[in-house]
Structure I
Amino acid sequence: MSALKSEIASLAAQWVVEEGLDYRAAKQRAVKALGLPNRTALPDNEALETAVIDHIAVFCADSQADELRALRGLALTWMERMAGFRPYIAGAVWRGTATRLSDIYIQLFCDDSKSAEIFLIEQRVRYLPRRVTGFHGEAVDALSVHALCPGLNEEVGVHLLVYDHDDVRGALKPDARGRAPRGDLAALRALVHDRKS
């Protein structure tokens, strides 16, 4: 990786960890902060994730593990609640880079795209419906909830992204490092009950 991409990744990682920015927004902000042209070549997400891990190791080593454990506990609660919709955890909570500023991203693979929304209405859960970019770059429905995280004693954003049932096949392909990009309920349970993670 070039020195410039490394500098962008390092600066972006700071904002991902300390302000909860998503990777794309953090990279764009880093380019602007460094006074670079908009078309500057950006580090890929793997490089940024490595920079995030480095930043956490230096600046958040004493608190991040507990924060991650609390977020995974809340994610598990929501995945169990949404078990009928084939939930998978993704993002920083799954990868292990989440801090108290991170939101929780749960992907649902439904036979009927409105069924999860109807379920939330029936459960009297207040949510904000939105359209967001999905894992293939397409627009997908997202149902965003604010939920109290007991381990942090504060509210956390829980985003339920709604996909078609058949999309799950492509969702489970390993990334370039051979890691699963998301985990099902059993995988998250294993992480929550493994005290070392």
Structure II
Amino acid sequence: MSRASLFIVSAPSGAGKSTLSNMAVDHFDGLEFSVSYTTRDPREGETDGVHYNFIDKARFDEMASSGGFVEYASVHGNNYGTGRSDLMALLDAGTDVLLDIDVQGAEQIRASMEGEGIFIFILPPSIYECGARLKKRGLDDDEAIEMRLKGAVAEISKCLDYEFIIINDDLKESFERLKSIVLAERTRRRRVESKVKEIFNLS
């Protein structure tokens, strides 16, 4: 059995990355998140081990220094990382994985897992709309929103490094585009070759 597929989804804050990623995981059987580790405090409604693995900075630093992450980064003053053993266990078991990570993490995945990963960037229709969505979300004060928008400009400049770009001006249409990427990857030769050989007795 070939290793499952790894989907890396990045976007600036307010582009709709988390919404689209959650929709994809809910829609597809055999597609899961690898629960990230973070040093930030849980937000209201978040559960440890489900939304994130919430750990302190000392443990995060220990994992980082011992190679426990395939990628990690500092974002808006907090640390985030994808556990190496968690991710590999899912992929080796045949479960497709979606990583909802920033551009720093995606660059590390490219370097550390060369040849693996389907890289997808979600764009907002405009920076103005990005700010409007952040305000509507109501999770950050004006100062935090301004900081996120400054970061968004730098992140958007990296979008051309990705294989697929989805401009999220309509959520339903954007989700259809994301679904088509997952479905296309699942029909790639390496994913179906062994089954085809078995069915049609090919050598």
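So Rg and Dmax of the Cα atoms in Å, computed for just one structure, reads 17.7, 63; which one of I, II is that?
Values: I: 17.1, 53; II: 17.7, 63.
Structure II accounts for this read-out.
So if we calculate mean count of other Cβ atoms within 10 Å over residues 95-102 for every structure here (I, II), which label has the highest result?
With respect to mean count of other Cβ atoms within 10 Å over residues 95-102, the highest-scoring structure among I, II is II.
With relative contact order in percent (Cα under 8 Å, 6 or more apart) coming out at 20, pick the structure among I, II it was computed from. It would help to have the intermediate numbers written out before the result.
Values: I: 20; II: 31.
Answer by label: I.
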Next on the checklist: To test your reading of the models, identify which of I, II gives 14.4, 45 for Rg and Dmax of the Cα atoms in Å, for residues 55-158 alone when calculated.
Outcome noted: I
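Read-outs: derived from the displayed coordinates by stated rules, not from any lab. All of these numbers come straight from a predicted model, not from anything done at the bench. Cβ atoms are built from the backbone, for glycine too; each structure is taken alone.
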